[in-house]
Structure I
Amino acid sequence: MNPKSKKQLIKIDKKNIWHPFTQMADWIKNDPCEPLIIDKAKGSYIYDIDGVKYLDGVSSLWVTLLGHGNPKIDKAVKTQTDKAAHTTFLGLTHKPAIDLSEKLLKILPKNLKKIFYSDNGSTAVEAALKMAYQYWHFKGEERSSFLSLKNAYHGDTIGAVSVGGTGLFHSTFKSLLFENHFAQSPYCYRCFYRKGECPFPIKAGSFKQHCKIMGCNGQCIKEAEDILAKNNKRIAAAIIEPLNQAASGMIVMPKGYLKEYASLCRRYKVPLICDEVATGFGRTGKMFAVEHEGVKPDFICLSKGITGGYLPLAVTATTNEIYNAFLGKYEEFKTFFHGHSYTANPLACAAANATLDILEKDKVLKTLQPKIKHLEKELSSLSKNGKVGNVRHCGVMAGIEIVKNKKTGEPYGCKLKTGSKICTAMRKDGVIIRNLGDTLVLFLHLTMTNKEISKIINSIKKELNKMR
């Protein structure tokens, strides 16, 4: 049988496949560009079927933690394949999952004692929401709402969407969702409570100092406090993406905000869920984002980079207090009736074990620090461009917001597809990044070199300099 040509493959794709987060009318007519067909990947690069290589500036949707084709992870998965590709985790267990639980509990906040496995970030969040709700039910309290932030994104299943605050993704499904409370997020550049230009970078020693500089008087955290003060007896848990609301355009929280939010949860005795699906495993410069401000949540949700981007796996970690509420006699039906066919898949657990071993033995986070400094320096130079309204940076994650008017922050109209066109043009330089509206998103492999980082920034500069 003759191999299909590139033209044939694209034709079949357009006929048969519905791609996520993609306007298929544009896809079908090659707007803004013909689809790329990826053939292989190695290190920081992905290669199309014509052999053209592209620097992967978004870690293939934030999952390839250590680059593509890591030989140690390859070996771990292949070794496990020779033993068992999958067995159910309902009523059975296996060594890869047991080993992974030990490794995770050694590096997670010490108050977290139990590991619940699922298969993606959204299901990790769903599990945390259901655990929190059922915990209060067993305590004789009916708490059926949650506190979240505007601009939040926690996944695409209905529970996760219910605590999501990104209108573009979630508003269509409003009638399907359970009711929740949303506080203003600290989107300082487009702060709801102030007008005028946001300084970059803001140098402040605390969240309160930051708010004083911004002139907003900390209204975002005050709004969260007001909601908790009035509704804490009805709120099952509060949820937050610590330090960075990634899917909303890399909205980086000012120093101290996370700690203030966590303190409010403790004060009003509301469990805290930290969604570290995007921020976990070194992306912020520390193993977990909560470490930056000494926060110990009641739940942490993990996925994406946990397997190095090899296979789907997710974790919901929680405390003994939450776990113990579910213990009882068989006939009491206190069991947590929630699970997935591929829970704790052995291949995924093997990949995760290898990933954590590499992080520890190769001292990846230590060698990462100079790269973060280099990225920060490059972004600082980029911020001077007249089309860059705001640059937001946290570890190896960054959002570059492109605007029509730098002084006023006036955006381009969405019909112009400005962000999308920039990303498409960058492919000619051999660089792949994605946009969220007119915010260009960088999400780098922990193993990316300074030279590769500079290549991405230089490509962005090149395209911005072409703009009028």
Structure II
Amino acid sequence: MSKTQRNIFLIGILIIAIFLRFYHFTTTPPGLYPDEAMDGNNAVEVAETNHFQVFYPEDNGREGLYVNIIAVILKVWPVYQPWIIRLPAAVAGVLTVWGLYLLVAELFGNGPGLLAAFLLATSFWGVIFSRIGFRAILAPLALVFTLWLLIKAFRAARSRAGFILAALAGIVYGLGFYTYIAYRVTPILFLLFIPFFYKLTGFWKRTALFIIVTFIVAAPLGWYFATVPGSFFGRTAEISVTSAANPIHDLVVNIAKEALMFNYHGDYNWRQNVSGAPELFWPVGILFLLGIVLSIYFIIKRARKKYITAENEKVFPQFGILLTFTWLIFGILPAAASDEGIPHALRSILALAPALIFAAQGGVWLYRIIKKHWNPAWAKSLAIIFIVIVADWGYYDYFVVWAQNPNVPGAFSANYVTLGQEINALPGSTPKYVVVNAGGVPVRGIPTPAETTMFITHSFTTSDAGAANIHYLLPNQTNKIPAGTPSVDVFDIN
């Protein structure tokens, strides 16, 4: 494959990724889930006060990078609509497709790299979290670029280039700790670099620089956790499998459920999946299993010192295989270690990239076998058919099967957005009373479901609520509503 062909294919894949992440972006998904709105409300406050934080403790606590990015956007573009909260996720989703290509091409070659990027660009799992304002989407972005930069750093022949790349890898990796709690399992991946790269010139110096820069970048968050230790575990401690009556049994069951989610039963939450559907489209799922089987086969052959063709060595190099296996296993661990909503697509988001790497390996191997032992024309025809079907299904599965399902608006609290729009339609001089009957984690005394309406009406902070003439009350505070207030000015969140 020539450089021009590679670039054309990559640009085409990125166009597909952009389309699937930005088409009908302002309307799909409908509504605004309270957790998304919480990020938006914190960002509004930051944009107004310039008080950026490394960690936002409200709503069970959240690492601060996603909120801070939204705050920067709101400073330039003060739009109080759901899509503004989701904009960083969509951009991150596209960049992750590019980053996955760079990483896989570095590990396995351009063919697997392009196929892995295409599978991510069209993956429902990847698309859905690129269109929701959850901070987790930043974790795989940080990890794929960190791994790529670090590999490039170790392989760089020139000392200066190696140190620059190692420092950049440290910056990106350190920022990753400000994304999502599941990211904390990733340090184990870097132990694999030692046996494969330690003989390279400058390895230990570049490694030391990478670690130092990572530590410096992540230090503010580490200091926060040191001073507020309860925040380090937070929500994780509440839902940990260790709190179950039989934690070992539950952990084993959870691991099995997580393993089966790729091809059998996936996340049942409509907010995160077509309820119960496998996380991978079935042809991709078959290639995923094929890639795993072949990877194990070639690892065993190497262990027994049996001959492996140069062609298979390119598609299944030992370091790449072991890195992908470790990544996949630790990618599902955060979800398996919890005891809520298993299988859980969000908590397993770090497992998406390695799953597609295996699928890409299986696909490239199958293509080469058909081309070599059957017919080159048939191999190309089948590859084109596969690409068309996968791309078409990526669109159909999200925009038709999922987006048009009646369960989706409720999963995103669309009624709370409608309520906010009704309030916005009233004159600013009219006092509006919102009685929050819904349950949820209290945020400044008001349950989280109100966060959606607060964002839409720009009334999260006391000053903003006062400017909008909106009053949030609990059910036991309805006596504060003046007698004779028209019912049209009193709203319920329940």
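A compact table of results
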{"read-out": "Origin of the derived value 3.9 (mean projected area of the Cα convex hull in nm², for residues 400-439 alone; candidates I, II)", "value": "II"}
{"read-out": "Structure with the greatest value (metric distance in nm of label points 7 Å out along Cα→Cβ at positions 112 and 144, set I, II)", "value": "I"}
{"read-out": "Top of I, II by distance in nm of label points 7 Å out along Cα→Cβ at positions 32 and 328, largest first", "value": "I"}
{"read-out": "Rg/Rh (Cα atoms, Kirkwood Rh) from the coordinates reads 0.96; which among I, II", "value": "I"}
{"read-out": "Among I, II, structure where distance in nm of label points 7 Å out along Cα→Cβ at positions 216 and 256 as derived comes to 5.0", "value": "II"}
{"read-out": "Label whose coordinates, when distance in nm of label points 7 Å out along Cα→Cβ at positions 136 and 376 is calculated, return 4.5 (choices I, II)", "value": "II"}
{"read-out": "Among I, II, which structure scores highest (criterion: distance in nm of label points 7 Å out along Cα→Cβ at positions 16 and 424)", "value": "II"}
{"read-out": "Answer label among I, II for the case where helix-only ellipticity at 222 nm (-39500 (n - 2.57) for each DSSP H run of 4 or more, over all residues; to 500), calculated from the coordinates, equals -20000", "value": "II"}
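We did not get these values from a lab; they are worked out from the coordinates using the rules stated. What you see is a predicted model, and the numbers here were worked out from it, not measured in a lab. Cβ atoms are built from the backbone, for glycine too; each structure is taken alone.
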